[in-house]
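Quick heads-up: structures coming right below.
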Structure I
Amino acid sequence: MPLTQLTIVGAGLIGGSIALRARQNGLASKICAIDRQPAPAGTSPFGQLFDHWIEGDQSEEVKQCLQASALTVLCIPVSAIIQILPSVLKWSLGPVTDCGSTKETIVRSVSAYQERARFVPGHPMAGHPRGGIENATSDLFVDKKWILCSGQSSQESAEFVRDFVRSLGAIPLDLSPEDHDRSVAITSHLPQVIASALSVLAQKNDALKAAGPGFASATRVAGGHEEMWKDIFETNGAAIADALQQASTLLGELSAQLGADKIEGVLQLLRGARNGRRSDDEGGSD
């Protein structure tokens, strides 16, 4: 049975992709959006995607919308999630989840709230270098991991959100907020910093004229939007700093070895990376 109403706060790339999949698969009878931006023009591919669109902070209208929502999904930056989550939990009656890129700070922000059990922190491991609803796709989450930090959530709310995640084609994975933040510091946040550093380094050294597919692949995520990444660096700075220090130590060792005409260390690194990728491929996406 479809949800009576799905409410998406922040109808950008992630929120728009959730809405597209929900509409395509009949997951909700009504899909509502709450966003600072005006609704897409009726002539655009997304013009008829939402049944109702609330622009800006229309408090009473937002309250009524949340009260009617069977599931509310927050697809906005971490700082905005922290700011509005208490009100969302107070006004909504159904489960609430989010797609924030860090989890510990969000979880702590509502740990003392009576309605906390209805909140299921989440993070889809899917995206696109370019944000915005215009880049949304209905298959964005298919076969992608969707991390849930449901340790403090009620079993009913956690199962509800877990089933919804599966209905989007994603693979739910349970982690603690702490484990999530440490892990994504290495697998998501560090790559953004390194890819951006490579891009800037190539520009400074006038090396882009020799760039090929390998460089394009290595820097695909470079230059993330400051609004989102500012929140990530502020709320996961310590874990990212630790990841950067580990990477810096490793690179420093390789630099010293190559400077001394010793190449075995970097060859061993390549072998280790290749074996790790092979093991991951054989293990599948689960």
Structure II
Amino acid sequence: MRIYKIFGLLLVCCLVCIQACDIVEEPFEETPTTTTPPTSAAKKVLVEEFTGHQCGNCPAVSASLHDLKTQAFPDQLITILIHTGSLARPKTSGTKFLSDYRTQAGDDIASRFSLPGVPFGLVNRVGGLQASSEWASSISLELQEAPVVSIEIDNSFDASSRVLTSEVTTTYLENSSDQDYLVLALIEDNVVDWQKDYSQNPQDVPDYNHHDLFRGNINSTWGDQLSTASIGAGEIFTKSYTYTLPADYDASNCKVVAYVRNADSDEIVNAEEVALQP
């Protein structure tokens, strides 16, 4: 009888152990997913305003854009002011308007979109050139679109050598094509210089504050292709760039703007900006 009792006790213990082992092991049978893309990312809109320091109508338009950035769409709007065309040419004599803020990339973009004059602007380069009265509604529409890609910028700046290193990581939230290109632009804020302003008397203003002045692209006008094959959701691309900041640029006022453009549609699908120095 004692043998049967011992045998029964052992049988119960084994059953308990088997059940306990099943409970402990069950979670470890699930394989974690490591390729799922982020569920959300910041959607930002890029507005490129074409302007010129001898354009007397431009300051009012630039002021309205600055208000959109700082008041209507804070942390959602990135602005670049591109000096191009005849009203951006520097004078060759005198003391006014001697600076040359034109860039090859700025002229290329103006030519691509057949810029007739200044001021006009592009909102994510969707729908072509627009007057400033159209910008607010176009920005609102663009912000309703879910971001296809998230962009992160990591800047490192050596003040002694003035060498900037920018590492940009793009993470795709949705599938995309092989026509996505990464562009890096250098912007300098608070550049104080001459500007013609028809609302002022005298009209030639010596200490005008040029916000978000386009200094040129760090890589190229149209950027670098991210992939030669179709891009899947969850794919990540990291690119690093170095750039020597010219001596007359104020590093404390400079920013790197990174954006992804689709070469087929010319649309900018997302953008980000980070200061050169914290």
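Some values worked out for this structure:
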item: Value 1.28, calculated as Rg/Rh (Cα atoms, Kirkwood Rh), assigned to which of I, II; result: II
item: When Kirkwood radius over Cα pairs in Å, for residues 65-184 alone is computed for each of I, II, the largest belongs to; result: II
item: If mean count of other Cβ atoms within 10 Å over residues 81-88 is computed and equals 18.0, the structure in I, II; result: I
item: Structure responsible for 16.2, 51, with Rg and Dmax of the Cα atoms in Å, for residues 89-152 alone calculated and labels I, II on offer; result: II
item: Structures I, II, by relative contact order in percent (Cα under 8 Å, 6 or more apart): label with the highest value; result: II
item: If helix-only ellipticity at 222 nm (-39500 (n - 2.57) for each DSSP H run of 4 or more, over all residues; to 500) is computed and equals -15000, the structure in I, II; result: I
item: FRET efficiency 1/(1 + (r/R0)^6) of positions 41 and 249 (r between Cβ atoms, R0 = 25 Å, to 0.05) - highest-scoring structure of I, II; result: II
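Read-outs throughout are calculated quantities, based only on the coordinates presented, and are distinct from any laboratory measurement. Predicted, not measured: the structure shown is a model, and the values here were computed from it. Cβ atoms are built from the backbone, for glycine too; each structure is taken alone.
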